[in-house]
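Heads up, there are several structures right after this.
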Structure 1
Amino acid sequence: MPNLPHETTPLGTSEADNREIAAWGEKPTFDFEPKPHWELGEALGILDLARGSKISGSGYYVLKGAGARLERALINWFIDVHTREYGYTEILPPFVVNSKTMTGTGQLPKMAEDMYRVGGMTAEGYVAEDAWLIPTAEVPITNLYQDEILEAEALPIRHCGYTPCFRREAGSYGKEVRGITRVHQFNKVEMVKFVQPESSYEELETLREQAETLLRRLGLTYRVVQLCSADLSFAASKCYDLEVWAPGMGIWLEVSSCSNFEDFQARRANIRYRPGTKEKPRFMHTLNGSGLALPRTVIAILETYQQADGTVQVPEVLRPFMGCERLGGAS
């Protein structure tokens, strides 16, 4: 059974009933025809789609030189902001988990076909192991406290972590079929919270604000969409999507999903806390949000900051990590 929507989650029959509740920035205008990221990246020599497909198949890509450095700069900056400003503890978890862990956060059994299962060849042939490539850092980080009882004084716990993410569900989605918008492997920094039930919706708003702050500091135009009941994930009770504007493609791209699962995941993973001495343990609430997802943040930067001469300005907050002010041409 899926989680029950929170009373503030709008009812709906499709994603058309999602609600835009906030927006920031103006859509950029250009005195030239803006290019999509795949044209910009290949012209700058920082994105290689053909070789990514050659070595791994459809849905994979290669970042080179300044492109690889840009993605690494974003990951480092995201982690620094979360840990130094917001008080998160950085976690570097395994990228392979077992079935119990995948079940705890709700990926199994419902979404098994969208996941990559690990196996190997034996004398008897191929054997699938009890091992899965993670679709998000939410899975291993949430399950850190699987089958544990924590003391109330330990809450709230706020973790963040970078991992690659592996998903089989990439496919044809109109304009999203080009470039690196929908791929089988991508990087993401995730924020995960373990909190007492009484404070979980306040923590959700804080989580959303922390993700939004990253987009504002990058100078990227975005909007906040509250998902309706029909578009809500299997495990979430309430969810906000942050969508950034990609002017070269002319579409909004989701770069963060901030969700409150209430005690749904805690029950599945048996994560509890003891409110007081000799009191009966209770299930805590878990939340998570992307802070932020790549490569779509890279897409928005390339397309937003492109110049008429084909170069791309580097957002000011990333320049200390990049060591340059623009991609292409003279720095």
Structure 2
Amino acid sequence: MTDGFAVTGPGAPAALLDASCPDVYFTAGYGRAAAETESGSWQTIHEHDRLMLPHVLRSVNDTDADAASPYGYSGLHVDAGCTPADLARFWSRAVAHWRDAGVVTLFLRFSPLDPASVEAVRGLASVELTRRADTVTVDVSPGPDEVWNGMEGRSRTAIRKARKSGLTGTVRPARQEDLLPGTPFRRLYESTMIRLGSQPWYLFPDRYYRHLAVGLDKALSIVEVRDPDDAVVAAALVLRHRDRAHYHLAGSDPLAARAGANNLLVWTILEWAAEHGCRLVHLGGGVRADDGLFQFKRSFGGARTPFWTGSAVIVPARYRELVAARARRLGRTAEDLESSGYFPAYRAGVA
């Protein structure tokens, strides 16, 4: 449109949009892969590069749909030059688009690296913000030596232990064949998720990995820790966007983990990022607030970065109908579902 407001769907050339994205989770390449995990359709509503809201559209039934940020951290990006009136006008037009498309609710996962956008969205009365468990971000701009010195002693000790036992870490561009079923990364990641009792949706389908490799191309790296016999005992995917790197998915062999493989894995990422022009490495958070996984990530000297989500009911009357219908199917009350903290409440109880 002439004023810059536009809705871009899955068929648009990724490069035309990705060049102006503030981070990797806003890109079409990533969004299309994320949509594959939910049998949904990616699109983004944007106004040039000033305002950008990627989301995955999911069917609720034959007539209704809902929308959510792609798995990860994007939400709504609001450029520093936007006024509250700019944001309000953009939001009004986005809501009109969603209503025309039958969208009942919207769930946003904001970027912990973009707190200014969260503050801007506070001015939208129809968006309810919720602070979730913190994440960890490491500033690697001072260089590897300073990053090393900033880590907790227990983390450095574990890395030394790993090296002494013959473990080595490397980073290289990921290829499609690295992400096939049965490959070291897939085997380690999936076995780790099963061992930890993670929710089923953390076991991503093959099509997710295919789209991720094609969509991100050179922005996707694989990190591997190998034992003295050259077997991969820990691995992770890293998403790169300009001066940022994101620790995405990771897994390890339990015996190797006790020998420090996970510590060496993260240190390999931090060292690589510091030597290749990155400013920040986002390690993500734990499963729950301040749990063992979070404390492990904090041991690398990172800062706490708040993670916020946002929820908006686009069509309130229809939302109430869907919640009531879901409650009847579950033998519960609508009030019970509403108070569960799960949004949208009409998806509560879905495995």
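Each of 1, 2 could give mean count of other Cβ atoms within 10 Å over residues 275-282, but the derived value 10.1 comes from 1.
Matching task: 0.95 is the computed value of FRET efficiency 1/(1 + (r/R0)^6) of positions 219 and 235 (r between Cβ atoms, R0 = 30 Å, to 0.05). Pick the structure from 1, 2. Here the read-out was taken from 2.
Thinking of 1, 2, which structure, once helix-only ellipticity at 222 nm (-39500 (n - 2.57) for each DSSP H run of 4 or more, over all residues; to 500) is computed, gives back -10500?
Working: 1: -7000; 2: -10500.
It was calculated from structure 2.
A value of 21 for relative contact order in percent (Cα under 8 Å, 6 or more apart), calculated from one of 1, 2, originates in structure 2. Comparing mean count of other Cβ atoms within 10 Å over residues 27-34 across structures 1, 2, the highest figure comes from 2.
Coordinate-derived values only; no laboratory data. Just so you know, these numbers come straight off a predicted model, no measurement behind them. Cβ atoms are built from the backbone, for glycine too; each structure is taken alone.
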